[in-house]
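Each in structure tokens, the structures are laid out below.
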Structure I
Amino acid sequence: MGSQTTPLKTVLRAFEILELLEREREAGPSEVADHLEVTRATAHDYLTTLETAGYLVNDDGRYRIGYRLLGLGSRVKYRDSFFNAARAPLRKLSADTGELSHIGIEEAGEYVLLHHEGDVSTVDMGTYPGLRFPLHAHAAGKVIVAHMSDDHVEELLRTKGLEQITDFTITDEREFLDELDRIVENGYAADSDELNLGVGLIAAPVVVDGDPIGSISIACPSGRFQNADYRDRIVQRVAEAADEISINYRYSM
């Protein structure tokens with residue numbers, strides 16, 4: 001068995017700086033030094049190194065993230081088999097329904113929004129590729145979890161828990177497991193206000209050879225799902241799109 005590797009503090013600090021700049025948009029050496037609890041000279045060395053590597057831009061002593069990271073992230077997405085299998089069905093789903101549509105995957109116990117189509121102003125989600133959500137707090141994540149193995153679900157509950165995001169988030173483990181059973185039985189997941197107040201989601205899993213590789217979902221104002229006919233129509237469209245993605249994915253393998 002291999003020995004456990006100790007993380008390099010210098011590398012971790014570099015990523016901590018990037019995350020700080022993502023939150024604050026820009027910062028100077030003094031702010032970075034305070035955040036990292038290092039000297040100003042050390043913070044300056046980190047910033048200039050990241051600038052030299054092309055990941056930061058220096059605007060008169062204020063540093064911000066450069067577009068090199070965007071290039072890396074875009075290449076990762078456009079090389080992804082699931083993304084390529086889902087692009088056309090996702091675009092069609094959004095065009096047919098007029099609603100904001102998403103695809104996403106599970107990574108490191110979180111839901112990662114991979115791509116969206118439609119008008120992001122229709123719901124207040126702050127949607128952008130790479131956005132991460134707790135898996136348990138919305139339909140697009142729960143529908144993936146529902147098709148995981150029991151051991152995987154148990155591990156997620158142990159490591160991630162069921163944090164309350166809104167008053168409507170499921171935080172009781174027994175209730176959550178019952179919800180997963182209903183999702184498998186119904187073939188789709190739905191939620192209202194569990195992650196964002198005023199936002200409802202309907203999601204279907206994309207399953208290939210028994211494994212959930214991601215999900216496709218529609219988000220809209222939660223009140224629209226009170227109309228049973230509209231809800232049923234959306235469920236059908238989302239399920240059809242998920243099936244099409246699954247077929248596309250198999251043919252791409």
Structure II
Amino acid sequence: MANANGGSENRLPVVAVLYEDEHLLAVDKPAGLVVHADGRTKEPTLSDWVLEKYPKQKDVGGMHTLDSGRYAPRAGILHRLDRETSGVLLIAKDDETFYFLQRQFLDHSIEKTYNAFVAGELEKKEGLIELPIGRSRSDFRRWTTGDDARGTLRKAETAYRVLKHGGGFSFLELKPKTGRTHQLRVHLKAIGHPIVCDKRYGSVCVLGLERLALHAAKLTVEWPKGRRLTVEAPPPKDLAEALKELPA
């Protein structure tokens with residue numbers, strides 16, 4: 001198959017379908033898989049998988065700009081997850097559905113639930129992190145809540161709840177109320193509990209994990225005729241095994 005970079009790649013990534021109807025596809029993105037090509041590398045992407053399995057998706061949502069400045073089909077993909085983040089990702093099958101759901105992403109009305117392992121044991125079992133976020137002055141790839149931020153800081157809110165803790169670590173449920181880049185990673189680092197194995201933000205890999213310990217567990221969207229649709233992704237094997245490492 002030809003990938004979005006113009007190269008050839010015969011091996012499609014393995015992607016599980018969580019939900020499908022005539023208008024919407026929801027998949028469980030595995031950790032390590034990039035959603036869209038960057039225009040420079042030849043690795044397979046989720047976009048390649050969509051276009052191979054659902055070729056009619058090519059024009060849904062129009063085109064988007066790659067990091068290289070080139071254009072590529074959006075293929076109906078409504079949002080992104082970082083390369084190392086696993087979990088629920090939504091793909092519209094037609095333009096009407098794409099723009100219907102895109103509005104919900106833009107106004108933050110979609111309910112997102114993540115799970116994460118973090119360093120340390122939080123004193124409060126639940127709470128709300130309210131810290132504005134801006135791009136780092138010292139590293140353009142990072143975002144921050146501190147004095148290192150440049151430009152305008154943007155409002156960011158994250159609700160958290162401790163599901164399990166022990167041995168110097170906590171397993172959290174996270175619900176971002178806003179959608180800033182790296183919001184969960186930045187907020188948890190800012191309160192002194194960085195996500196396990198977050199190498200970009202200075203966290204070490206423990207509990208047998210080799211990737212960012214963050215999973216998009218659930219998405220709830222408004223659906224036509226006043227209905228609400230919830231899609232859930234079970235914990236992947238590596239996070240399920242790490243959970244066993246925490247004391248009962």
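Rule-based calculations on the coordinates, nothing more; no lab input. These numbers come from a predicted model, not from an experiment. Cβ atoms are built from the backbone, for glycine too; each structure is taken alone.
What the table below lists for this structure:
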item	result
Structure responsible for -15500, with helix-only ellipticity at 222 nm (-39500 (n - 2.57) for each DSSP H run of 4 or more, over all residues; to 500) calculated and labels I, II on offer	I
Origin of the derived value 2.1 (distance in nm of label points 7 Å out along Cα→Cβ at positions 173 and 205; candidates I, II)	I
Of the structures I, II, the one that 20.6, 63 was derived from, the read-out being Rg and Dmax of the Cα atoms in Å	I
